[in-house]
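We did not get these values from a lab; they are worked out from the coordinates using the rules stated. Remember, predicted model here, so these are calculated numbers, not experimental data. Cβ atoms are built from the backbone, for glycine too; each structure is taken alone.
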Structure P
Amino acid sequence: MYRPLRILAIGLALFATACGRGNEGALELAIVGDADDPFESGVLLSVAGQHVHAATTEGLVGLDAQGQVIPALADRWIVTEDGQSYIFRLRDGTWPDGSELTGESARTALRRVVRSLAGTSMGYDLSQIDEIRAMAGRVVEIRLKGPMPDFLQLLAQPELGLALNGARNGRGTGPMSLRKVGDVAVLSMLSPEARGLPQVENWQEDVRELRVQGIDAKRAVALFDEGQVDVVLNGRIESLPLVDTGPLSRGTVRLDQAIGLFGLTVRNAHGILGDASGREAISMAIDRAALIAPFNVGGWQPTSRLVGPGLPGDLGTIGERWAGTTIAQRRNMAAARVATWKSLNGGASPEITIALPQGPGGDLLFRGLSGDMAAIGVNLRRAKKGETPDLELVDRVARYANARWFLNQFNCGLKRGFCSSDADARVEEASRSQDPDERASLMAEAEAELTALDAYIPFGPPMRWSLVRAGVDGFAANAWAFHPLPELATITK
């Protein structure tokens, strides 16, 4: 009885709010996370921090609502025939302090931000850059070690916004300014002249303020239901059961068909997880489709591959694991390995601890995985607070659609656990190759090296959900689960 009443209440709230608010006043946004997230500084940003930073500090290029690369500080660019040189022509304009936006100042800012990301997974992506040069006037050239078809997508990431002298908040190039009012980040569109652009009359009529809060998912959904919030971003699987994904919610609940990592990583390689055979047994036993079925998400495709299948450049030489076997057959094989382990270790059933996010979605995942493990004779227990788990959920959206992003997430330099120096070497070799088939082959070799370790247990692509009030423009689901705030601030007439 609860769901129909809740749906009716939501519908009434939507009707009342849509009739009363229209396009007037500020747009209220909640981004799931912590209250401090919208005001973050540094290079390791939360989702809210990424959205606010992208709105206040542009890079050479940016992303639109559909996740496509668009001009930002650079109004046009060319790529040389060999794919190794990107030449950007900067727009006419100035930095916020009035100094001229030049190729030299942009080069200095870009070098600074690239250096700041060294040692992060994005830093390994950016290691493809060989040289950044200032050319005549407003021109910047980026030379790569080898072709990288997704380079513009990488360059459009929020962390690569350019700020004069490296300052954060108020020193970037817009297009929005930020002020803090309590726990609310108030974002206002800057006038064209304040951004060093030609003056435009009555520009204020086409934009509105955004009031952004970082809050937990349960409260964000409640505020949306009450009509106090217009948009909720960054909903994750642990909170997905809080929203209705049925047909009556169409147009309100928006699901991003994201690309990325969603599975389990091995944190403690002991017991049954102490060798690759045991780790593979755990992976074999998981019914991935059944695990996600309770979430009522259409179009989600399970995979046993570390690298997302079907990406551009995939040679098809690495397919799904255990092809041609049923889940029952896989569990029989896994159970036999568990039985062998038990006979060699005193006869007791192995126990594995797991760290999953708190929330109803995390509870559903634990219930499904517990059943999978019980089917092969393994006890699964949720890790206690402060306890290092044996397995931990990885839920990460990709920045660009290439095997390189997936493989760099496991680079040994990140010290995230299991890794392969041989896989890292193959990725580095691929970065210098001029031949696309050779690059793809080397990436496949790296994937095979990491797959053999069985240190990551893939489920499929990550899931992200948003709530969007009827009548709100500027939002589009996309593969990066990134929704630019300036487009939400634009009023469509």
Structure Q
Amino acid sequence: MDQNDIRTSRRTLLQAAAVGTAALAPGLALAARSGDMAALRRAAEQGREAAIARIQDWIRNPTIAAEKYKVEEGVAYMSTLAREAGFQKVRTVPTGGVPAVFATLDVGAPKWMGIYFMYDVKQFDPAEWSVPPLEARIVDRPGVGKVIMGRGAVNQKGPEGAFLAALHAFKASGRKLPVNLALIAEGEEEIASPNFLNAIKDPEVTATMKKCVGVIIPTAGQAPNGNATISLGAKGAVEMEIVSSSARWGRGPAQDIHSSQFARVDSPAWRLVQALNTLIKPDGHTPAVEGFFDRVQPLTARQKALIAEAARKSSEADAKKSLGVQRWIEDESWEQSLVRLAEQPTINIQGLVAGYTGPGGKTVLPHRAVAKVEMRLVPDMTRDDSVAKLKRHLEKHGFPDIEINVTGGYGPNQTPEDSALIKAQQTVLTRAGVTWALNVRNAGSWPGVVFTGDPLRLPAGQFGLGSGAGAHAPDEYFVIESANPKIAGITEQTMAYVDLLYEVAAQA
């Protein structure tokens, strides 16, 4: 990690001690009274290389839910990680799909904290990467620093590894955690969590999670300029295949035939295109499904103010560079684009597959065409209601034969700004000297609704320092030693989680 960061953090701690614990924020005061924070920092620094190696080894052992790849191995590996971090009770929870892992670390503290992990990763094409995607190579990235590059590095094994490093620091230093922990680790997040609610409904999981003051998913939460966001929610996601086939339609060929026959034989591929075209308005992005916006809750004045503040504290240029875009929809301003990102539900085509897709041409008329489609949902939309409206829309527009096969999904989640969990995050970031803004809603999704919704009704959100990029893309990476002194290296990330646990313990 950057030595300047270490010195700055130590200097901050000493300055705080000099003015007395009465002037300290509650979490740090709780740790400083017994010298815990200094001991934990020493342990984190001494365990730095082991923490990096742990993340690398985890990347080398992937579970890919979409391909049913190394499911049993992934469950076993996640269970081992939990045991090694100090969880006393670790068990596999059947879900009807890829199992979850549930673990508890009970130190007899008055409060419980929930932790959500995902242990599965997205698919990858090695030909698109500059390094082997499962090698977990440490790379010097110009302008960024030393990074671990590999599938799952930032989404989410790097941040989760930094959290595990915090627990190893407690073990190595002989310090007692200030809260009890309940960890639930999912193996199907990357296929939109089709069975995760079944894990939460497990009687032991439900009973333990109900004790928690909130739930976090570790994340690399700093932008390229070092600023951080505290997310108050996230959009829901529904993944599906929309299929046009001659078998269901009763028209077109029973199997692929010569394309010359298109002069007299119907095309399931064109029918799919025509069906998809009804889902979006002529502007190319607004959903046209009847009733799709009926349950959408408009942004409040407070939420709009938070977005305006976030726009001032973030860089439009950095965002465009990261995304590889030159302009937003309808040439909107930076703030307008952030409003749209938070408030608009979407229907997106991830991919289209029909007939021949290899090199050159092949003169065929396909008998079947498939669109990989996702919907992003905002409060108070639900997965089931949105899917039902999509089906009714296609039937109304003359496409009753089009299949909709939902493969996973969940609704949006939202956490109150005044919850103790959010206040604890604000305190920790402020104490670390990190500029932060409240993010009304992440456009990306995670299944936080299983925590914020029934039966738990808990605050839930993402938290973490550090940075990374390339989730779901080639050359995904996680920063372990930053070239920018404003962005935390792995030891500072670890200490942020330590501080958060103390702060949660101290919150009323």
Here FRET efficiency 1/(1 + (r/R0)^6) of positions 60 and 116 (r between Cβ atoms, R0 = 25 Å, to 0.05) was calculated and came to 0.65; which of the structures P, Q was it taken from? Q
The value 18.8 for mean count of other Cβ atoms within 10 Å over residues 140-147, derived from one of P, Q, belongs to structure P
When P, Q are compared on relative contact order in percent (Cα under 8 Å, 6 or more apart), the highest value belongs to Q
Using the calculated result 24 for percent of Cα pairs over 35 Å apart, for residues 204-459 alone, pick out the matching structure from P, Q. P
Assuming 0.90 is FRET efficiency 1/(1 + (r/R0)^6) of positions 68 and 276 (r between Cβ atoms, R0 = 41 Å, to 0.05) as calculated from a single structure, say which of P, Q it is. Q
